[in-house]
Structure I
Amino acid sequence: MINDKLINPKSIAVIGGSDDIQKPGGKVLKNIVDAGYSGNLYVVNPKMDEVQGIKSYHTTEELPQVDCAILAVAAKFCLEAVDVLANKKSTGGFIILSAGFSEENEEGAELEKKIVDIINSTGGSLIGPNCIGLLNQNYAGIFTMPIPELSSKGVDFISGSGATAVFIMEAAMPKGLNFSSLFSVGNSAQLGVEEILKHLDETYEHGVSAPVKLLYIENIEKPDLLRKHASSLIRKGARIAAIKSGGSEAGSRAASSHTGALASSDVAVDALFNKAGIVRCNGREELATTACIFMHPQPKGKNIAIITHAGGPAVMLTDTLSNGGMQIPEISGKKADELLEKLFPGTSVANPIDFLATGTAEQLGYIIDACENDFDNIDAMAVIFGSPGLFPVYEVYELLDKKMKSSKKPIYPILPSIINADEEIKHFIKLGRINFPDEVVFGNALCKIVNTPEPAPENIKVPEIDKLKIRKIIDNADNGYLPPDDVFEILDAAGIDRATEQVVSDAEGAVSFAKTNGYPVVMKVVGPVHKSDVGGVVLNVKDEETIRKEFDRLMKIKDTYAVLMGQMLSGTEVFIGAKHEEKFGHMVLAGLGGIFIEIFKDVNTSIVPVSENEAVQMIRNLKSYKIIQGIRGQEPVNEDMFAEQITRISALMQTAPEIFEMDLNPLLGNSKYVKAVDARIRVEK
């Protein structure tokens, strides 16, 4: 819990404050003073009576009652100081800058736990340890620079890394981005990214609170809490972007199924962010740029007009936006001709709108007005205007500011001349504007924002399945892969349509299956995990002689103890899988099936529970979606049936969380059915 003594303290004590501003204790004190903190400020330094002009106490015992304490002393001294402050000085807010705790060794972890126990026992709030501190509009409790301009209309920033927080602010501030607060959570001993986000959600008031939240996350400890409060904030009108680092896996991990190989923890992060509506960024520049875009009105669609006086950047931006799913619609017709008459000869208004290096501020105004009022197929404008250094461009940038105030469509200023037009850009930023110096970084960030889905509904309706039957099978099952008969029963209980199949242990049973269900049939080994790899799959068997011959061959394959007989169906091979990921719960994956899953790895993922709309989007966002739709005369896959199977697998995972991995690969889909023809379920209790 975050209390007011941490957020808005009436008094602050810097434990370990000094005159040396090249040390954390000295610098944090100077930052607090320089930022104009209006409360009572105290210092504890055993060797000094006065620090930076402020009275210094020799011990924490000598301090008066104090709301918030910032500790910048060696880890070994922190426990005693916290004990005195929490139990004798009514201190409720703690910021421990010091390192040497759980990030270092077990001894440090034990010390950290004791400190947290004391703070918890008195209802206190702790930021850190091993952090740069807390910065908000009440006080600058950080020991680093720069201190950004603070505004309630800026950005709330939560970071798991202090140094990275500094670097991200350094990337954002020159663009004109303001901040509202910075929480550097360090070791997150008590309050981590999730708890801070919870506080921001519970105190959020749209139009009053900071509208943008940025996250730098190294470890997601409580994904459900993160998802809940991120989704809530976004529904209230806030916008959130995040970096989650540490996604790659060094070395290789043995996986016994396609799902296991595809569903890494980083895939789970993607699924979590998509479900919450968080825009995932890959680096500092992208995160800062995304925040800057958030500061502009949201475009109503994907149609962008690129207005430029330089061809190259416009071409690069066009490529970036087009590759990211945005549209650069052609502009033509009577209104386009009327606009062209107001511009210099040689100008093109087709889109990109290139009004030449000689274009004027007045002409830029004509173009923006036309995009605003005359062209209904334009949702937003990107204006690229730099300088060759021959003359000042104040007039252009002031015109841009004026039009941004009146335009209902977003206008994104891309001003690349950060040297030639340095003073003009600074003037533009002082007007309260933001600059995007790189058109490609801007374009990639805009595409990510537009393509990030809205948060999933709070209450997701799931299909009805036979829970009692499923629980009976799972409760009686051993760890490992379920035998085929149990798999069949679970699929039937979950309402998963499947091919008629039967496990047989002799050739007579195989022949009997074919006579009952009709030719052709498919035969698969039972035992080996990867059937195709060992030659354990025979398709399109059309006669009894072949059944008997192939049965004998299959039974000789290592680890085979039976043969699975099945109907030979036709259709496009698709895939549904599920996997339990520690902390995140179950993920459901869907995509093209068969060998395509190994070659293309074109799958989409969602975290359980999966809504019907999410399932549809999982299908439609596949790179291979045109194959699902039916390309070049192929019969399409029934999307409604495919989506329903996805939601039923989601419901199955909720009913049987002991299922660790599950593969339906492939399902065969056409316009009439989507049937599972091969399935594996692995249980880990």
Structure II
Amino acid sequence: MFARLARFVVRHPWWTIVSWLVVAAVVIVFSPKLTTESDQGDFLPSKYESVQAMKVAEKAFPQQEDTSSLIVVKRSDGQAMTPADNARVNQAATSLNAKKPPTVQTFATGADAVAPNKAVQVIMVPMKGTSTADSEKQGDAVKQIRKDLPPLLKGSGLEAKVGGDVAGFVDNEDSFNKSFEIVGIATLVLIIGLILLIFRAPIAAILPIVVIMLTMQVSMGLIGAASKVFGFSGDDSLNTIILIVLFGIGADYYLFLMFRFRERLRAGDDKKTAMITAVERVGEVISSAAAAIAVTFLVLLLATFGVFSAWGPSLAIAVVVMGITSLTLFPAIVSLLGTAVFWPSKAWKKQPKGTISAAIGRGVGRRPAVAALLAGIVMVALAAGTFGFKADYDFAAGFPQDTESAQATKDMEKGFPPGLTTPVQVFIKSNDGKPVTQRQLAAFSQAAKTAPGVGRVQEPVQNADKSVARVDLVLKTNPVSNKSISLVKNDLTPAVHKIVPDGTRAYVGGQTAIFADINTVNNRDLSVILPVAAVLIALILALLLRSVVAPIYLVISVLLGFAATLGSAVYVFQGAQGEAGVTFQLPIVLYLFVLAIGTDYNILMTARLREEAKEGNEPRQAAALAVQHGGPTVAAAGLILAGTFSVMMLAPVSMLKQMGFSVAIGIALSAFVMSAFLVPGITALLGHKAWWPGHGDEPKKKLQGPQDPIQNQYAPSGYHQ
């Protein structure tokens, strides 16, 4: 099949290129855009209590703020605030209310907003709006408040800082923009630079960038169309993830093809024959790798968290399109360019001798047990770190702490519990629709003061018919810390349900409760999708290799790589850097990039092991040759992909640093430990048993001459010349 495809594409390159451009134009112009959501709570299933609380709030309190900011006022000299200071703050709030921005509901302060120790006074700024346009207006409101405040407090000895969610977004938007700008530029420079270093040819370095960007546009068009047909939407990070995935696997598949093309040119083939043979040889590898990754992504459909189930089909579509591109558009363009793709370098004509990969291959071929054992020990030692994994949901802590919003939070915590800005919202709803009485609310509030982790109970607020009341519980600890999330999940929520007034039902909501439910959903999803993905990858490998044995240890090695990567992150960030935890999104990110994309390298190396065996080489000799010839491809692909993610560590945002480091380590382990040592070592040890019950290693022809694996491991064959 791949031979026929290769012959058509190479013999009709212009037809292939023009057809691609026509299809791309139609898809890009006429396909709808993918809709996205920003609120993580929107992706939770309705059975979770935090989601039910949101629905109760939307119906009972339609005027309730969607988000909030706050103004923290303190004395410049650090002394306790006086009654005169409080009066000046109250006056400032009145003045702000007189000309408040449209998105601001009110500027609220008073005696309850003065800290018990008189260190600070707070002005609450609830806001309305959930759309992107509303977010921009909220940001403009924060900027306007910051301009209006100084004149109102001039000469009073008071200073004010604006903090809260919206202010944090305004302050950190530049950090994110700077991060993505740094990552984007560094990624392009790195990919172009490394491919330029490998091939010493500018055309070869620029070509994948152009083709992958075109593939990205086509993929997004198809994803948009699919989202309308199947009714799914993504989150704000999906576009970035798709871009990274396409650059990752696109660079991989491009290198798989180009290394084989160059190899065949060195063997004496003309440019057309070389490309046909290259596509024929790597076509099965690329299609199998793309299928394995696409299936792995589709397993995300089993996730109950809506973000992941939307990622699944989107990423699968992108991967399939990239696989098709790699077997059609890339070969068509390169077959037209021929050896000019390597201009001005002449290195493609020279057969490398005494390379590092050849030395590693000889070592693995001579002592496969040592290679596999040492690689296994490294992976297991790193994987042990997963037992200490703690999820971290505190996004704010990962941003620069010298911003006004971060300083406002620190000032506020001098007088109030940390949870003031993000209270646990308890909605008490009457079972029969009758009003919830003041006596019931007073009793509940009094009991809630002694509930686990509660530092303060706010005054209850009732809806129009008084059938629903909202009581905010302010936590003593950081409301988005792992400790608080566990507290709300395991202790506070059950305690609230026990003290709820007779004839009513309590719904525990708010950001901390949402994260507690996300924690539950994440744990459930990973426990389902990991084993299912492992089984499906094993089936694809079994079809590719026509073996039952090889897929078993290949899948185990990939899962071990996933665990080793997560363990490495725990050692570095929780251990060496002393952070409270690792970002809660990391396990699923590693699933996407390490488990899925790391499978590429195992497939390429195993296919090469089988190919060398078919050439008549004995198992150890086949392992040595597979590492020698396949190692540079895997190393180059792994270096580019790991390097691409490592540039995220330049970002001033902790979450991006953690993701960049972890994925880079995971890809490096996949390319330089598993594919170079573990998999070839185990395959060489098992010998012909690795391909049972099939005959995937059955030689097409026997080599003539001595069969000593060391003396003859570089014996000439029609393929390796």
Structure III
Amino acid sequence: MMKNNEKASPYDFLICRSRQDDAYRLYRVDAGSETLFTPVPLSADASFDHEYRMAQVGGYLLQWSPRREHEGKATYQYKLLAFDPESVDPLNGQVVQSGTWEKKKFWGYRDYYSSDPDEDRHLDLIPMASFVLSMIPAKGRGTFELWNFDPQPNAPGQADPVPHPYTGQGGFPLIKQGHTLIPIGNYVLDRLPDRKHFRLWSFDPQLQVPLSLPAVQEGSWEQLDEQEELIALGRHVLSWHPDDLRYRLWAFDPDCEAVLVGPVREGRLPADIGQGAQLTGYQPKAPIRAQWADTPGTLDFMRSKIRHVVYYMVESRSFDNVCGWLYENGDEACHYIGTQAPFDGASTDYFNLDGDKKVHVSKFKDGKLSDDWDLKALDQDPFHNTTDNLQQMFAQPPGYWVRERPDMAGFILNNANPQVMETFSPEQLPILNGLAKGFGVSDRWFCSMPGGTDVNRAFAVTGSAFNKLGTWEGGNAYKYWPYTPHRQSVWKVLWSQGITDWRIYNAVTWEGSIFTYQLYLKGQIPAVDKDPTQFLADLDRFKMDAHNGNLPAFSFIEPGWIAPTGATSYHPGASMVPAERMLNEIYEAVKAGPGWEQTLLVVTFDKNNGIYDHVAPPYAKKPWPNDMNNGFAYDLMGPRVPAILVSPWIKAHSVVRAAGDVPFDSTSFAATLLNWFGIPKPLWGLGDRMEHAPTFETVLQAAQARKDAPSLMPPYDKSYPKEDG
């Protein structure tokens, strides 16, 4: 039985077609119901050409014909459908794109790749999250090419939904003729020609060979026989006997030695499916479950109450540093969500050694505001790349490499600067702390990895660090970054589902480019790259959109990056007053707009930036199975950072933690966002960390939208005195 706070799972659908005629059937699949397969009524004349092949790509159904001659050329006709299982004839539904592919698009400069004269009769196209893999399997060579999927939902017509290769044509070393590839989420299950053995591949679109050695798992299936067919159905694998229609439904677990766990269900397929049927699975977006839509703390409650999600990611402060004294004088009737442990804030009992001297946590200027000094604290930017972070978290080697628990004792040792132990009080940062106290905060939210800006921001919107360490936001590395393949971002997932209601708002450009677009989106969606202006705007436009009630469903906001004066990012090296003022302006713009009651504002920090926090980060799920760089496997979170959640549906003094053993990190934002949009997890393609990330819809606990949103007063200092505020 599904619990109140479990994520809504959409029904899967099973498309059943005959190999002899054009009749087809559709079944709703519900693994939690007594009846696994429920027929969906179709019109009596519903039919579809049985020679066509089809597959779900993103939120669409791609259909393509066998080879046909057209004007002396070998071609394939295609249609991209907005599949509607409620239609009386869903295989002939709304066409988003249609047209013709010439054979040379997939064969390139060669006429053939095998000794089979009929190798081009059918296209082998395999959906891979928001990409499409084309295969020309021969006995000697498994030729492949990975294609970018772009449904162009804002321009329906005759656009090619696989317009460009994402990686060049190549040959798989072990995947050849006779192999059956079954994509499941971030993985591809490879059934070998003997039909008893298998390999499990990690699908990684940034690699030249996207199914690269080593395989994640390989072995044999004692529980299956050679006659059984296999297809993916959401998170499950369906095996069935074509002769007598006996089936078994298996859970898929990439960490299990046999990969297929169960069976969780077994029986016979509906009798009207018929022997030798072609079966295709389809996953629609999840519906809002009406029975939970009015229950605070559930995903369905969030989906029914929230229409706009605004994500403001600033940078470079630890939790202790800027929010550690939030409840210094006691819990003040905190509303705890997830666990009931007391608020885990800063304390002057915590220390690091500076040589033999203990340097305790302290408040900058005793936590006071004054126009006699700047609200700045650190004289220089602390070290914060991965090597430095690991030394800060493990004062003595080997530490991480023998999986010790971080002692958080090396911050001064690494930085040679006792200022990393200084903190700010709520009086000094009244906007950040005022929002945290007036709405909600998490004191168990960690950097996704010990490291710098680019890698941690990458985790927040792509689910990984691209298997990179450090930063690359300067010079040629930054300039040419979009022109090589990378793992997809949350925006590409949305686009592949037909969701175009989003925008990135920036404060300043970085080397002439909008930072987030340049590093995490450009090069992924060809239609957006042609004209990105619809999806990019500045902060003045954000304030206007909020004021006029025109915010998109998803807004991503960049701060003004580090500068000698005027930075709004909270980064060390400048006064904190402009950052506080900007955060207040964003909050006030949302609060004053007509969409306030339908908006969730999420404010997080990308990294701790080498600044002390006392809580030991946990080890974590690797984002991609084969990720490894300079001995670091991306399996350890970095120190805590603030996460503040603002909405009239959040009770004052809320302190939210993840309910299970895995705490929040930056991937929790994107996972919550995608669940809010109703996109099934197997269609994310954002790696294992994102797949397992806990989500924070539980923070929305108010039964009625509050009318008491606080108004806050920004701080002041020497450079930004009271009268300027």
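Bear in mind these aren't lab numbers, they're just calculated from the coordinates by the rules spelled out. Given the structure is predicted, the values throughout are model-derived calculations rather than measurements. Cβ atoms are built from the backbone, for glycine too; each structure is taken alone.
In this comparison of I, II, III, the computed figure 15.4 for mean count of other Cβ atoms within 10 Å over residues 383-390 is attributed to II.
If Kirkwood radius over Cα pairs in Å, for residues 119-462 alone computes to 25.6, which of I, II, III did it come from? It traces back to III. Out of I, II, III, choose the structure whose coordinates give helix-only ellipticity at 222 nm (-39500 (n - 2.57) for each DSSP H run of 4 or more, over all residues; to 500) equal to -19500 when calculated. The read-out was computed on structure II. Taking distance in nm of label points 7 Å out along Cα→Cβ at positions 87 and 639 as the criterion, the top structure among I, II, III is II, with the largest value.
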